[in-house]
Structure formats: C-alpha cells, structure tokens
Structure 1
C-alpha cells in the first residue's frame, strides 16, 4: 500500500472541515453578510466607494480605480482602464491589457468538489475557487490557456480562516480575527519542506481606529478583490475598521526566527460619516538597507 503524501493528509483533513460545514448549512448560502450593516461606530450612513485614486507623490501618474454597483448596491465591476474585474454571483473575471496581450483570469467559486454554486460570493461562503487563465495575442488572434489550480477555503461562521491550494508547492494561508471581526493576522505557511506548517511570513494588524473602512459595506469585496497583494489590500478586504499600523515579518534562516521586514503606518482624513477620504500610507522596508515609501489613497463615495 502506498503511503499518503503529507499534502494528501492535509487536504483530507481540510476537506473534512469543508464537508462538516457544508452538511451543517445544507450547502445553502449564508444569510449573514460578510460586512456589518452599520459601519464604524454610531450607525453612520452606509456609503460605497465610487473611485479610489492612488498617488506616489508625482513619481508616476496617479492610478484611478472605479467601482460600479447594480441597483441593489452589489459590486459588479471595479478596476482601471488596463485592469478590470467583472464580478458576478459565482465568479470574478479579471482582464488585463498589455499590448499585444490581453489576459483573462477566471475565478469560479462553488461548494468544494460539487457542481453546487449556491454559495454566493456576495453573502455566502464558497469553499472552492477554480482558476483558469487565457492569454490572447491580439496581433495574431492566438490564445494560450491553462488551468492555474484550485484553492480550498474554510470558514468560521462567515469569516475566511484558511486557504489550501491544490499545488503543494504553494503556501497555505491562515487568517485570524479579533472580537470585532477585524483582521488580526495572516500567516503564510509551507505545505512541504523542513518547516511544514510553520509561518514563513506573518502580517499583523497592530492597531486600528474606530471608523468605517472604505469597503466595509461592499458585500463580497473580500472575494471580489482576491487575491490581494499588498498590506493595504488585505486591510481593505478583511478589516471593518481602519488599521493605523501593520507589521510584516519573514522567517530568517540564518537567525532561525521571524524578523521585521515591513512596517506600514497609516494617517487618515475622514468625511462627516466617518469614512476615510484620504489615507497617507508610510511604508518602511527593512533589509540590507532601510527604504521608505509614501503613497496616498483618495476616495469618493456614493
């Protein structure tokens, strides 16, 4: 008899969690939104971002991201001219343009290992994401496609707590929250190797304000914006309030410990409803040399 690989054992345990969760919910979407009805404190007016402008102080032209909603205020499109996300009940299509190439990445969400797509990305807890990539050369009208794998997702209530990719060379991701459902930390851990299931990178939200995060009322934003890439992207997606400081640590093999690799400090200007209109992000990277970077995010709302 063959011995099960470490990944197979991990995946079997993970799928058991998914199946138990699915049985308890009868594979129906959660009726609890993943964002609160009354953002911030005091039940301020609910607002939705219509545009976000990102500037690095004049070194490059500002990036302007626009957000489009349907009549029920569900996000259906967001992005900028060269990178657009189309959002639907059970999937997200990301199209990016870099002439002569047009790339479409499809993220399809469903109940794990079933054709059941009842778990809406707006209000449900989809437990599998299948990723397919299509790259078109517009000069020659040729298309190259590939399947980029699957991610299996586990939840506590309606909070995402774990992602396990089908590719064992890709890291697992663990999410932790505070009592107010704000992101507390994220850990990226190796599926294989000498430090299996030990954190290789850790993001920690050190402190938060008591105001509403820009996307707190946008149902399904944490799914629609997945995968996130930078500290502020994770905060937009997984924090109900606004972080004032975030730290990122990485494993140092020489020291055999986690060491500080990045620190993000946030300063806010708010509107009358408690939502940020301006965020000044000061980032410090620690390495062989210490570098600092300033970026400003400006918001308009509907």
Structure 2
C-alpha cells in the first residue's frame, strides 16, 4: 500500500489570468513546487533515518522514496515500500513461527515438529564488559566445509551432543526438477568453547542472552585480529515465544506534511505574487504616442 500526502494551495488568482499567459509566465511557481518537492523528499529521508527501525528495513524504506513533477504546478512524493503503510499506521502482533510453514531450511524432531536454528549475532559494543572479557578468550569455532542436507531433515536433539541426523529420514519435500529429495545448503562446524557465565552479580536476563555463545575468528590475512560472536536459538513449532509485539505507527508521512505545509504555502504565495505581477505587466494594454509629420 502506498503512503502518500497532499499539500494544496488555492490558485484561483492565477486562473483568472488570460489563458494565453501560459506556463512561462508562472515559471516561479512551477520552480517553487519542484523546490518544495525536493525539500520534502529530503525531509522524509531524514525522518526515516532517525526512525527506530532495524537497518535492513530502514535501507529499503529510504531506497523507495521518490518524487516527480506531475504537472506544471504539481508534484508527488511517495514511497512504494511494502511495509511503509504499517510503519506509518501501526503493526499488529506477528508470529515469526509462521516462517516454519514455508522455509525449506526447517529441520524436524522425531515427533514431527518443525524447527529452525536461528543465529543471533552479538556486537562487542553492546556486550557487558564482563561478558566480553570471558568471550574473547574462548577457543574459536570454525566452519569445516559447506555441504547439503535434506529439507526437513529429522534429527535427534540432545543437550550434550546437539543435533544428530536420525537413522530414518522420511521425505519432507521434493525437488520440482529432479523429483528427488530437495537438498538445502548446510555447514559442518568444528565447535570450540561455549560461553558459561557463573558470575552471581550478572542478572538472569544477561546470562540467558549470552549463554552458549561461541566465537568465530574473522581475521583476514595479515590484518588486525577480529572475531564475531554468535548464539544459536531454536524456533520450534508449537512453542509460545517468537511473537513480535504490536507496534504503534510512526506517522512519518503525516509529520512531514505538517512540517512542510507552512513552508510550502509561504513559498507558493511568494512565487504566485511574483508571477501575477509579471503576468499583469505582460497583458497590460500598451500606450502609443502618435506623431503627425508635417
């Protein structure tokens, strides 16, 4: 759904002028409309940049913002981003587990429940210092190789050994081309240390957030050492969590309209006065002085 807004200024005075006046006489107004549209486009972009949106959504919203002249004295600024309407007008709660119905990456438990393993990246800047001190000393985990596994692979889940493929693998999804079992990309890991937090001064929420965190060495050849830190969470069919709460609308388009209207009215009024004066001069009856040659 498109998010849009309108700013209208009465042009009655202009319409009273002779039709022959044409576009050229009202050039100041036309340019003023373009200037306001450009300013509005920049203003909307600024509002999106300052909005509490995650970076991927923010980038898509910014890229969607456009403007164009739709006539001599009219312009349009719009967004065709598919989430713009919800961002502006509010979002209902959303159950993220719905993706289990469509993702080919799902695995299954032995009793048939679908689940996804969700990697959660943790930035060093947002980690408590005690957590980072413990995490940076972890033996690094590594990706051994890229491979493939069946979509909907049935696995045994164990708190000690993790996931291991079950011996019996009923087909979950077929490849439309080969008609064989659909295979999806997967990785084989060599796991290093996992973070265990025992500091009694840490809150339960902190321990729960960073429990089991692993470190990957991301240092490129010859460069400054760097690491990435990940935890892995399971999104399980039938579980109570993974629901995004309802969010109120940010009303970005309305905020822009409210702030832009006074400026637009002042700019248009000033441009109209200049153009009306100029048009009146051009349509004024000329005066002639007649000379008689004797």
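Nothing in this text is a laboratory measurement; each read-out follows from the coordinates by a stated rule. Source: prediction; values computed, not measured. Cβ atoms are built from the backbone, for glycine too; each structure is taken alone.
Using FRET efficiency 1/(1 + (r/R0)^6) of positions 48 and 104 (r between Cβ atoms, R0 = 25 Å, to 0.05) for the comparison, can you identify which of 1, 2 gives the largest number?
On the way: 1: 0.45; 2: 0.15.
Looking at the calculated values, the largest one is 1.
For structures 1, 2, which has the highest computed value of relative contact order in percent (Cα under 8 Å, 6 or more apart)? Numbers along the way, then the final one.
Working: 1: 17; 2: 27.
Top value of relative contact order in percent (Cα under 8 Å, 6 or more apart) goes to structure 2.
If Kirkwood radius over Cα pairs in Å comes out at 20.7 when worked out from the coordinates, which of 1, 2 was used?
Working: 1: 20.7; 2: 25.6.
Structure of origin is 1.
Identify which of structures 1, 2 gives the largest calculated value of distance in nm of label points 7 Å out along Cα→Cβ at positions 216 and 240. Don't skip to the answer; put the middle values down first.
Details: 1: 0.8; 2: 3.3.
Between 1, 2, the highest calculated value is found for 2.
Work out distance in nm of label points 7 Å out along Cα→Cβ at positions 192 and 256 for each of structures 1, 2, then name the structure with the largest result.
Details: 1: 2.5; 2: 4.5.
Top value of distance in nm of label points 7 Å out along Cα→Cβ at positions 192 and 256, among 1, 2, belongs to structure 2.
Can you rank 1, 2 by FRET efficiency 1/(1 + (r/R0)^6) of positions 160 and 176 (r between Cβ atoms, R0 = 41 Å, to 0.05) and just name the one with the largest value?
Values: 1: 1.00; 2: 0.60.
Evaluating FRET efficiency 1/(1 + (r/R0)^6) of positions 160 and 176 (r between Cβ atoms, R0 = 41 Å, to 0.05) on every structure, the highest lands on 1.
Identify the structure, out of 1, 2, from whose coordinates helix-only ellipticity at 222 nm (-39500 (n - 2.57) for each DSSP H run of 4 or more, over all residues; to 500) was calculated to give -3000. The partial results should precede the final answer.
On the way: 1: -3000; 2: -10000.
Checking each candidate, the match is 1.
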